[in-house]
Structure I
Amino acid sequence: MSDLADIDMLAQPTANELARQKFVSALRKAALVDVGGAMKETYLEKVEPAFEKEKGRKPIHAREIRRAMEETAIFKFYSSLRYNAQEMVWESVRPQIERSLPELVATADRAAEKSPIGGTLRLNPALKVPRYVTELDVHLMPGCFHSEHTERDVAQGAIYTYGTGVFYGGLKMMTKGGGPGASIAHLLKYGYPEFKPRRILDLACTAGANTFPYIDVFPDAEVHGVDVGAPVLRYAHARAEATGRKVHFSQQNAEALDFPDESFDFVTSSFFLHEIPLKSTRAVFEECYRVLKPGGLMLHFELPPAAAVDPYYDFYLDWDALNNNEPNYAQFRAQDPRALVLDAGFAAEKYVQKQIFNWGAFPEEQFIACAKGEIEAPIIPNGGSWFTFGGWK
């Protein structure tokens, strides 16, 4: 551990702000679980039978279900509630961050100056942030990942970190130490015990929450995280140095990395690919293949492809593509993940695909059995299980 202040502990909410955040977390849970459940009941009991009576068959794809559901009161209520709750997530943490911003910036400055743990922060002011980041606020988060409001800003890193705490706060699946990075790191540990990566690269690392588990599980590894947003990287570096995690952060576009060929044993990302255009995904995969050492592994954490789920769940997932400023979401999920991996140069027999339980949300022995291939994890909504895919080089 270092003597730096933990930047995550600086922007503390007032009692009123905390009460509001708990309310927003509960509101999101109500939208996703309670109203979402009622919406599915309405579909199964009324909408699907009416569709089948008219067409002589059940709906076969998400578009048909969406057209049928859009006119129902429950779908309109669900959409309105979920959209407003999403905006409220970010708004609920904004006051405490604005109030604490000078101290947050000063803390990040000290971390960059001292770096007592030995991690690094490499920024590139000349980097052109891609339009799929600059032209819209992904997840409805004001300012997205890259906006800077003051010199050496960290506000977007703080908004993302504190906001995702509210975002997941009401979902028990996501409040027990689980999450993408922790789940993949433990999948490697238990599913591939002979594989001990020495150099790890986390793409689109944002504020580092899904990067840190790789240090925790593989303490001897050299871990790198890249992102296009300077504010989230400054924040991530300060978090890492304060909590004793040696991570090397750099501002890069994952479509054109500056790392040498064959320089990493493991390359990963968490919920990144569905937020970029398909052309960019292909470029990212080519870069992953290039920077991987022979025998290395690329493994991405993502949403399940459309072909892997039933039409109703496909419709349910596509809500984000249409309403949450994630326009590339549906196109990515429509792809064959295996084809994307093979097109990047990976051999067919080296392809990897696995649905895994969320680490921390299920008994450890159940997760380990899944990681070893002894049992399969079903697709569980709202963070219960995760879809992973990639390939060995």
Structure II
Amino acid sequence: MPDNKTKKNLLILAIITIGSTLLIWLPFILDLKSFWNLIYPGGGVATLWRNFDGLNYIAVAKSFYNPLTLQENFSSLGLAPIYFASHFPLYPMFIALASPVFGFLNGMLIVTTTFSVLSVWIFYLLVKDFKLTENPLWLSLIFLALPARWVIVRSVGSNEPLFIFLVLATFYLTRKSKYFLAGIVASLAVWTRSPAVILVAALGFSVFGHWLLALVKNHKVKFPTYALPLIAFPIAAALGLFYLYFVQFGDFFAYFHSGDNIHLTLPPFPVFNKEQYWVGTFWLENIIYVYLFLAAGAIVLWQKKLYDLAIFVGLFFIASSFIAHLDIGRYILPAFPFVLIAFEKFLVSREFKIAFIILLIPIYLFTQNFLIGNISPITDFTPFR
């Protein structure tokens, strides 16, 4: 059981997570027309519902991929039924569970907020229990606000908070040598987002890498059968997911045929090409800093002998280098908690604390500006209620 200090800190983190989310929602709850010279589209909380890709997940929650239901009830989204194969089922399942109490639209926001709280809790326990920082509470508070793209996805309908919680929980359980439970959690990650393949690969390299290295050095070591759930369970989950798609769409590989959802392109760094469909601009200097943080984070984690975390961040850097999409900041979110761990000595310093507090204002404005711009044209919410 957690000690009293841990319980107190977890309560503080929950209050700040929920409070900061309500603060982000406030202009929409009040249906403000303008704030800080930002012009709001009207519609109140409906603007939050309309943020991409929340309504898509509700469509999955209400249809569970039935093509006829998708075509008849959600044609307003303008998407072919098979497109929804890119929206994995675990987050919609939680929305469906919340819907009898909150409805689907508000239930979506409740589920996101719930897993945002759980994400910061497991992050706090990870850095505290394994002594990855001298100030786990402060580092966890930073986790709630950086990167700023994370603040957005934990405020609308998105599966990132659920996925990040599962990623952090998998590493936490693996470090506790609870491989069976870690395998189950990693399997749930497979049913949440496709980058779970990076999680499973990182676990495989970090756990089985020692055994392979020993074999190369001609050492007699036993195969780590105790860790097999980390690989076997997620593979079984992936096969189960593809079988679900086969049942619903008649296509075992429906995810790969879902349309313009897999943004991996050769050669590396295709994002620096304004002709790419999901890029369309040459104002891309900010992406250099995304790559810098990932690469440097992986190197520092390795130097700290946090090999499992370093491998995960390193693989994310490699994968992100093939993404042709302007929103790379969203794609790398699962790796960023570990980047915070890499640079925790600076992040807990007095100098950074001052800068961070000042930075909260532009983070808030960035979030508001994004939320009022990233909205679908849907105005009739009847099918989504």
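Readers should treat all values here as calculations from the given coordinates under stated rules, not as data from a laboratory. Keep in mind that what you see is a predicted model, and the values were worked out from it rather than measured.
Can you tell which of I, II yields 11.8, 32 when Rg and Dmax of the Cα atoms in Å, for residues 227-266 alone is derived from it? Label of the originating structure: I.
Once mean projected area of the Cα convex hull in nm² is evaluated on every structure in I, II, the highest one turns out to be II. A value of -13500 for helix-only ellipticity at 222 nm (-39500 (n - 2.57) for each DSSP H run of 4 or more, over all residues; to 500), calculated from one of I, II, originates in structure I.
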